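Enquirer: Next up: some structures, all given as structure tokens.
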Structure P
């Protein structure tokens, strides 16, 4: 029964999502970006670290699709490499920040008392701290180390507002009958949180993680643009924009515009997917917009 109910809801969510053409288009573009970043290098002639000693500042051509830099590096290969780093930073950072928010918010709401006060105090402290400035100050300490430390720093200043929302939802949910039943059966507190409370707010957490991808990509680009994010020899969209922004108003503007336009398209596409998921997962989404030939069944789920 539960399996059939879960499958029915999954089909309903998928149907709602597919009815939103902009969201589907955004998802298609995101998949294209992943293919571009991770499959493209296998089929392209030039590598991101390969020099063409015959082509310096060459404009886009059949040989070099996005042109070349002043050092002879292929801009298309560099952009694919930069997209890889930006995508992985956005995804890993979003998963970490949403997971921390879920754990901290659920613990604060469920246990209350000193646990709640400690977590809320930490959240309030982090909310008033300028995250961008602190990461910029700390980044030189980790220079030359793995970029995962940079991802952790980004995620550390991304989870607080979501944690507050999760706390509020947990305060309401812990008074529900299924939680009392689990306690009566002797289920431990953390099992109740992980198996009963958090799954019931999975829709919100999925949407939050999706939105965090685009915000963390922008944060990475902003920090890398000012030299505080991804460090050479690593490449991201932020480092490419930083390296070539001065050429924007020159005949070599393609060095700046290609990664900048792809960044805008990527963030816009991820946001479209997030908006579509929000509408599809909302039990009240599409109220008054029944499918052709039959009423919407979403309110019965």
Structure Q
């Protein structure tokens, strides 16, 4: 029984993994953008890589194929905050527009936009979200960042990407990387089924679930049950809220994802039954309905069950 589980999920996770050229492409774009902004905000200084931080999935090591947006913070000098605060109107929007204009000097043919919390540079291979930020170097917020938000007339928000990273790494270190594995698979579900939920919420769900899952000390042999049990766990949080590590802001979860979660759970139940019965083709068919074509259909097991090549 369960003869195909390990192969199924090893193949799936391998298919989700970024290739080295994709990683190098992302790193190169982030550095080029940082160098462009460094010239404006740190004139006459030698470029210092600490002026930018890759955050989001690339910063945490949870990015998957196909490639997604690259998020980065660009750390501005403290005096810029004082200058922006002296402005009238939507100060945060004015800051984002200033950063946008600076990037257009280096990338004049790129349709760069600015809204919400980021300046967005759409390149051929990646859309890069550049978030201007101020780093706290002392006091109770040491290590956190202040970022601009142009909504509702403009406001400042706290961000703590280090705390988010450490939370994920702590669970991964203790339980064999399961939180990251689960999150990568859930991103495939979100993309394939158009699930209307933020990736940060899936990340929070993943760390909380793995930390309390009864089989968290088992190997990849239990990943079919991990998927099944996760969706059952997630259903309990309809109309709940989630809080990223390091800040006090709660994100309302709503219920617009509930039906897709229930459908995924039902399919996961069928897939687990098929895995137990060693029907690799039927199992992979159900998993593919959840995760898309990156989860391979197991034609090999179908041929073996039919006696072909035996």
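Derivation of every value follows stated rules applied to the coordinates shown; laboratory data play no part. In this text the structure is predicted, and so the values were computed from the model without any measurement. Cβ atoms are built from the backbone, for glycine too; each structure is taken alone.
Enquirer: Work out which structure the value 43, 15, 10 belongs to, where semi-axes √(5λ) of the Cα gyration tensor in Å, for residues 52-163 alone was derived from one of P, Q.
Expert: The value was obtained from structure P.
Enquirer: For which of the structures P, Q does the calculation of mean count of other Cβ atoms within 10 Å over residues 76-83 return 13.9?
Expert: For mean count of other Cβ atoms within 10 Å over residues 76-83, the value 13.9 is produced by structure Q.
Enquirer: Sticking with this structure for a sec: Taking relative contact order in percent (Cα under 8 Å, 6 or more apart) as the quantity of interest, name the structure among P, Q where it is greatest.
Expert: Ranking P, Q on relative contact order in percent (Cα under 8 Å, 6 or more apart), first place is P.
Enquirer: Now, a different point. If helix-only ellipticity at 222 nm (-39500 (n - 2.57) for each DSSP H run of 4 or more, over all residues; to 500) computes to -21000, which of P, Q did it come from?
Expert: The correct label is P.
Enquirer: Starting from the value 151: which structure in P, Q was volume of the Cα convex hull per residue in Å³ calculated from?
Expert: Among P, Q, the structure yielding 151 for volume of the Cα convex hull per residue in Å³ is Q.
Enquirer: Check the numbers for distance in nm of label points 7 Å out along Cα→Cβ at positions 116 and 148 across P, Q and tell me which is largest.
Expert: When distance in nm of label points 7 Å out along Cα→Cβ at positions 116 and 148 is computed for each of P, Q, structure P gives the biggest number.
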